[in-house]
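Structures incoming, each one as structure tokens.
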Structure P
Amino acid sequence: MPAAYAADGFVHLSTPAQVHLPANRLFAGRTDLVLLRLDPDALGAPVKWEPGVPADPASMLFPHLYGPLPVTAVTAVEEYLPEADGTFPARR
């Protein structure tokens, strides 16, 4: 069970347009990150759209999966490398 799920009761997810926010906040400069593309219809547990942290843009909601993330929901794994300055860009 992922540590975030065990601690928070849900798995923190992001859309491609917002994934850079938590990546920069938590992992700036790391070169060992990957993005998992998910099939929302294969998640098998409720997804709730909830606020992130106060520093995130106003009214931005993040998807939180209230259950374990099934491997069968992963449709692609992509390398996620930072820019030269160590920050992560938004994705499409």
Structure Q
Amino acid sequence: MNNIIFLSIINWIHLLATVSWIGGMITNILILTSSAGETLEPPVMGKLMGAVMKRYRTLVYACILLLVVTGDLISRINPGYEGFFQLTNP
């Protein structure tokens, strides 16, 4: 039972990191870039996007680290995991 709870928590953290990374990219592309482009002058928009991307880069690196660590833990705990790119199990 403890193994299932631990696996659930690790899986939740893994999914949270994925959603944060992809959601941040979509927000930057679809909302922030177009809104800043419509309302700001190009030099100001460049400064804003530089500041946003500097902070976003920190989030991306944290998400990548979490994905690697939690992915490794999930693969070690999961009894159906047979190896990296091993597609032999049904």
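Every number in this text was worked out from the coordinates using simple rules, so none of it is lab data. If you're wondering where the values come from, they're calculated on a predicted model, not measured in any experiment. Cβ atoms are built from the backbone, for glycine too; each structure is taken alone.
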**Prompt:** Comparing relative contact order in percent (Cα under 8 Å, 6 or more apart) across structures P, Q, which is largest?
**Reply:** Q
**Request:** Taking 13.3, 38 as the value of Rg and Dmax of the Cα atoms in Å derived from one of the structures shown (P, Q), identify that structure.
**Result:** P
**Fill in**
Comparing FRET efficiency 1/(1 + (r/R0)^6) of positions 42 and 58 (r between Cβ atoms, R0 = 30 Å, to 0.05) across structures P, Q, the largest value goes to Q
**Complete:** If helix-only ellipticity at 222 nm (-39500 (n - 2.57) for each DSSP H run of 4 or more, over all residues; to 500) is calculated for P, Q, the one returning -4000 is structure P
**Request:** Looking at distance in nm of label points 7 Å out along Cα→Cβ at positions 10 and 34, point out which structure of P, Q has the largest value.
**Result:** Q
